[in-house]
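Next up: the structures, one after another.
Bear in mind these aren't lab numbers, they're just calculated from the coordinates by the rules spelled out. Predicted model, so just to flag it, every value in this text is computed and none were measured. Cβ atoms are built from the backbone, for glycine too; each structure is taken alone.
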Structure 1
Amino acid sequence: MALRKIVLQGDECLKKKCRVVTDFNSRLHILLDDMAETLLDSGGVGLAAPQVGILRRVCVVMNEDDEIIELINPEIVATEGEQTGLEGCLSVPGKYGVVTRPYVVRVRAQDRNGDFFEVEDEGLTARCFCHEIEHLDGHLFVEHTDHLLSDEELAEYIRRQEEEEEQE
């Protein structure tokens, strides 16, 4: 396994639609292993192949139990509800915006061996499914927010969220 370099906003590969994976071979397995290692090293919760310069429909998402879910050729097949919250991206380091996403998301994908499966989750993991799958079509979260928060706005947003959680 190896750490891969995460490409940053402005790199052309982040704007391109990724190709479907058809070969479920050792090269794919190495990519998945490297992406998982890169994700763990970065402290993020999701990573899509174009973020490491590979234009294939592959992403990895860490769920709230700290398990890494590998998604090859993923498609969102169902959504429910709505959540609005803070979102960032490893390819847009240090920048955050407020984005509305579905609260529950069901994804149909293939595993590293090509077998189809479905996975459903809510909250942060659902947000991450949407975020990473959008990368595969050449989109970034910044397209969903009217502006990126300044450091002061970010601190204020986090403070308000903590106050709301204390009141619950």
Structure 2
Amino acid sequence: MSKEQTAIFAGGCFWCTEPVFSQLRGVNEVVSGYIGGQTINPTYKTICNGDTGHAEAIKITFDANQVSFETLLEVFLVSHDPTTPNRQGNDVGTQYRSAVFCQNQAQQNAVQKMIAEFNEAKVFDSLIVTQINGAETFYPAEDYHQYYFDKNPANPYCLAVAAPKAAKIRAKYAQLIK
């Protein structure tokens, strides 16, 4: 029997974050969207300048019997630069911040623990600055953003940024790939 759960991660452009997770066993759905801001029903156009407070994020629906939240969290931390505030590569602004929107206390505890362990082990050259937030309203992005990488694999941005991220995770976590 499926043990369906939700995880919400913000790690830069959702075009680049979605393909990392959609390839993982146990992940049933990945929805690109916006979270963490003050505007109701934000759109891509309204969040692009960073004034609404929203982050580009993905909402992952997963079967916890097949993949744990902790495994998804580790993949999240490894797949982007969690040490840089408000920036991922050439994407700069609060909408590209690193954040986890915890759905319950267990997720919050897991995030705090893993970040502390990564920092103690010096996994990265700098300390992790990923924000740890409570659950907030998640607004799905416009349809053309959903599974953008799958629909536009030849897009230069996807080739330069999204494809290498997804490939890095396939190589490092081959046992997790569908």
Query raised in the report: When you work out mean count of other Cβ atoms within 10 Å over residues 22-29 for each of the structures 1, 2, which one comes out largest?
Result: 2
**Report entry** Ranking 1, 2 by relative contact order in percent (Cα under 8 Å, 6 or more apart), the structure that comes out highest
**Finding:** 2
**Report entry** Source structure (of 1, 2) for Rg and Dmax of the Cα atoms in Å, computed value 15.1, 43
**Finding:** 2
Query raised in the report: Suppose you compute mean count of other Cβ atoms within 10 Å over residues 110-117 for every structure in 1, 2: which one lands on 16.1?
Result: 2
